[in-house]
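Just so it is clear, none of the values below were taken in a lab; they were calculated from the coordinates. In this text, all values refer to a predicted model and were calculated from it rather than measured experimentally. Cβ atoms are built from the backbone, for glycine too; each structure is taken alone.
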Structure 1
């Protein structure tokens, strides 16, 4: 059974024609990568799937229920989103920020209990930021803030992970660590749907790919059939050199 289904979905990108409607199912255990150039609508798609903006047409189902009919709290109990960029609404420590992930499961004015705190501490440790627990988030580097954001979603423990550039600001070691974590989430029965710019990370970590073109066209399928030079060169308007390492394709931009 799919946990997130897109039915004839057209996202609302201003001043753009409708393009191709997207109909696909995101199922437990899958890792989807969304690829496309700047302005293709990757972030708009994620925000639409999270219920933060309406589609131009079509429907989104969350566990067979229309997303538009669900309350925000009910959505957050099943689906979580890591934003590409974020603003600090108010001063908060790293630990307090991670605990926000438990809010969908607490009643009004209910304080976090020991289990919530333990879950947040474990998530911070998993993202290698537990030692920053008492620091204000505003004092952290971009990479540290990104890992705190992912730790907050891990604390939330949703069935569906929506991640907009989850490796943004991260050094090589932490890029691999985050993608390993997302892979383990999928292996545990969660679903991961993330936007990426790095073709090689998508080739290594994703088993499904959605290509979004600036004109609204789209295509999707298994990773091996989608990550082919002809499709990617058209997608990015960039000639590529391709090789194979350990059975995985590697893509290198060609110089003119």
Structure 2
């Protein structure tokens, strides 16, 4: 771990970001160049004290998970993220194949989408990044661990995961989710991560076994879905996806399909995330 170089790199990247680029109001009395440390801490989901110790070269070696959070908060490019990992004494995540961190360009697109709900997902349905509007719709997924990181696993093993859509849409979503996983399994043939997930799902869910054996294949693209929100009720949303060239990650964008959904989404942006525990759909 190159503490001095890591500290210098983090300070300079923090100072290079304009607050407006990450949705932070500059304010008339702002004197700090770039972001404040507490703003980076908030964006990365860590304490301000830890950011201070990193920038002063006094911290223990950060974990890959913390580095990934810092890379997203600082909007690092793929090359900058790899450099961050090297300075911290870790091997950077691979540039291709299954990635645990959202691509820098997709994270910047989340910022640009503003009040439009959007998420970056892996090809197995793990949420890698989300903008504030997306979190208002789907809740905070950062509390999920193990197989529960994958939406497909929660859908077939946890009845609470289905409350986000009305019962009459459950069959449709089940078919689409399994068909999309089939497509990913075909692209990643021989990948133990995919094979293990499918094996555990087959053991855990009779419905999944039945649908998997039907061998339907379809990559998720445009769709219309009803989102049942605990605070504003049902929202009819159009769903569009932008897939990376290697099909390893997807930018999922939801837009209101009617005036009622638009008004409810605007209301959510005002009332915010209060009362939502981590991991709540």
Structure 3
């Protein structure tokens, strides 16, 4: 009867109020499972609420800017050069809004059970080379050098089972983040070890603030010069969907480093 009362709380979404019913045997086992389930649902519920609050704030800012300049141009407040600058801001904020919505949609799909992954063997050296080509315009613009250190891919030792396009996006997000903070060089290292494969992106910038590290892969967490605050969250979701793990830290010599670990492709 007590367990039934706790299940009623779950049904009514009162997850935080569910208490552990102490009992022996199978009923005790079910009671512990119900309590653990309620805890997970409560955490998920709080994360979702925080996500929507942050999303609302992030969407509101560019929308207010777009609306303000559009009304000013319509009402003749901005004319001539001011009007052109206003239109530039409207276009810029529209692009930012489009990117934000696209990234939020991708995160929602990664969180759901939608079959958006198409797994196949992906040679990481080829993936890194493609990422370098994609990033080359940004690297040249900022005067940065990208160095790739990869051991020979003997018999597919550096191949992982993943969705190539999604994993490429994850890597591009991480390299773009490094490019925003690097002084002169970004290093991508690919190597195999006894437990699988490690892909590391390091830069020679100032590194991550220590206070930011615990929340770095959370949604809408932005460091200095951050964009939408979703890029690294997307990278984590993709890496984990590929069966891997991701972590961040600072090098002893200075600069940030993000490491991804994957099981080797069978």
Margin query: I have 11.9 for mean count of other Cβ atoms within 10 Å over residues 70-77, calculated from one of the structures 1, 2, 3. Which structure is it?
Written below: 3
Notebook entry, point to check: helix-only ellipticity at 222 nm (-39500 (n - 2.57) for each DSSP H run of 4 or more, over all residues; to 500) computed as -13500: which structure among 1, 2, 3?
Noted result: 2
Check: Which structure, out of 1, 2, 3, was distance in nm of label points 7 Å out along Cα→Cβ at positions 14 and 214 derived from, given a value of 3.1?
Finding: 3
